[in-house]
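Presented below are the structures under discussion, each in the form of C-alpha cells.
Quick note: the coordinates plus some simple rules give every number you see, no bench work behind them. Remember, predicted model here, so these are calculated numbers, not experimental data. Cβ atoms are built from the backbone, for glycine too; each structure is taken alone.
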Structure P
Amino acid sequence: MPPTLVLVPTYNEAATIEVLLTRIMELPDAVHVLVIDDGSPDGTADLVRKVKTVHPNRIFLLERSGKQGLGSAYRAGFRFALERDYTCICEIDADLSHDPDDLPRLIEPVAADKTDLAIGSRYIGGVRVIDWPLPRLVLSYGAGMYTRAITRMPIKDVTAGFKCFHRRVPTHLDLDRVRSNGYAFQVEMHFRTWRAGFRIQEVPVIFTERSEGQSKMSKAIVREAAWKVWELRLRDWVGRL
C-alpha cells in the first residue's frame, strides 16, 4: 500500500474520535491520519493526543482556533498531504458513519492506477444507509438528483464525504479556487475533478447514522449547497471555473 493520509476534520467529536483512530491504526503502517480540529471545547484534541502517544509516527494533529468550516479543514489537510508526498489522500467523517474497514477498498483502485478518485457511494446498487429517518433519506437523495440535474455529473453519490484521491488530483486543482466551506465542498471537489478529466469510480459502502454527538448540518449549509451548484455550472459555462 502506498503512503496514504486519511483526513479527519473534527469539531466536538470526543464521543467517537478515539475509537475511529484506533480502528484506522489497525490498517497497514503506510496509512497515516491527520486530524484537523477546530478548537473543539469537548476535548477532542486531547483524545487525539492520547492515541498519538501510542502511534507517534502515524497520527498527526492540526489544531486551529475556532470553527472555520469543513472546506477550510480539508484544504489545509490536502496541503499537509502534498507537502509530505503522500500518494493517496482520503476523507472520512469522525463520527463513525463511515466504516474505517472500507478504507482499503477505496485506496486499492487508486493505488493500482485504475482511477484518480474512488468515492464510497451510498447509492450504488440501491440505497445503502442504516438508521436514517425517512425525511433525511429523501433530502439526501433529492439533493443528489438536484445536483446531478444541474451539473450533469455522472456520479450517483455527489455529496459523498468518504473517498480517496490520488495526489495528482489536488496537485492539479487550484485549492485556493475551491470556495465552498460546508458540505458543498464535496460537490465542488467532485465537479472540479470531473471537469478536469480525471477518472472517477464509485465503490459501494454502507453509511450508518451517527449514534453519538450532533450532526453539523444546518440551514446555512443547505443554502450554500443549493446555490453553489448553479455557481459551479455558470462558472464552467463561461470558462471561469
Structure Q
Amino acid sequence: MGTVVHLASATTPGLSAATPSLEADLNIAPTLGLLGELIAHPRVRLVYVSSGGTVYGDPGGGSADESSELKPLSFYGAGKVAAETFLRCFQQRHGNPLVILRPSNVYGPGQPRYQGFGVIRTMLQHALDGTTMGIWGDGSIVRDFVYIDDVVSAMECFVADDALVGTFNVGAGVGHSLNDLVAIIERVSGRPLSVRHEAARGIDVQRIVLDTRAIRQRCGWTSTTSLEAGVATTWQWLRAQ
C-alpha cells in the first residue's frame, strides 16, 4: 500500500473566470487521467489537495466546517468541487482509500507571483517595489491565511498514517481582512503600501474562515504560525531574491 499526493493545478480563479473550460481541460481531465492509472492499484491511497478558500462560497457568519454546503462562486471553486465528486465516485467504485484536504489561502516563501492570485505575495512585491496595489472591492473581504510550512506539516500527518481517510479543512482558523493585511505588511516591511481600490470582480467570497476541529481531533494538527510571523518570514525571503 502506498500514497499518491495530488497537488497539480494549472488555473487560478481569475484565469478561468472568462474561460470556464480551462477547469475541465487543465484540472479535471488530468485528475481523471490519474484515476484511470489507479484502477490497477486499488490499495493505493490518494490524498487530493482541494481548496477550502473557494469550495464553500460565502458561508455567512462563523466558520465553515467539512459538512458545510459547497456553493462556490468561481469556476475555479466549481472545478475543485467537481474533482472531489469524481474522486468520491472513484473511491466508491474501486475502493481506493481517499483523503481530501481543503487548505485555505496558502502563502509563504517560494510562492511565485501570478496576476490576480496570491494576495500576500502580491502585496509584498508592491511594498518592495514601491508601486500601487490594486484591490478588488473596499478591502473588507476576510480570508483565512495559512502559512505553507503549516500546510506541509498537515500533509505529512496524512502521508505518515495510512489509517487516516476523509475530508479535512486545513487553515489557521482565524480571519483577517485585506485592510488588516495591508496594515500588517506595512508594519513588517517598514514601508508604506499604496493601495488603489477597484470594482469588486464578483468571484470572490466576502468572508471565509475554516473550522479545523476535525483535523485537530484526528491527527493533532493545528496551525502554529501567526499571520504576522509568516508575513515577516516571507518578506525576508522576497528581499533576498
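Laid out as a table, the results:
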read-out: Given 15.8 for mean count of other Cβ atoms within 10 Å over residues 7-14, calculated: source structure among P, Q; value: Q
read-out: Source structure (of P, Q) for mean count of other Cβ atoms within 10 Å over residues 15-22, computed value 15.2; value: Q
read-out: Value 2.1, calculated as distance in nm of label points 7 Å out along Cα→Cβ at positions 87 and 111, assigned to which of P, Q; value: Q
read-out: Structure with the greatest value (metric distance in nm of label points 7 Å out along Cα→Cβ at positions 55 and 71, set P, Q); value: P
read-out: If distance in nm of label points 7 Å out along Cα→Cβ at positions 23 and 95 is computed and equals 3.3, the structure in P, Q; value: Q
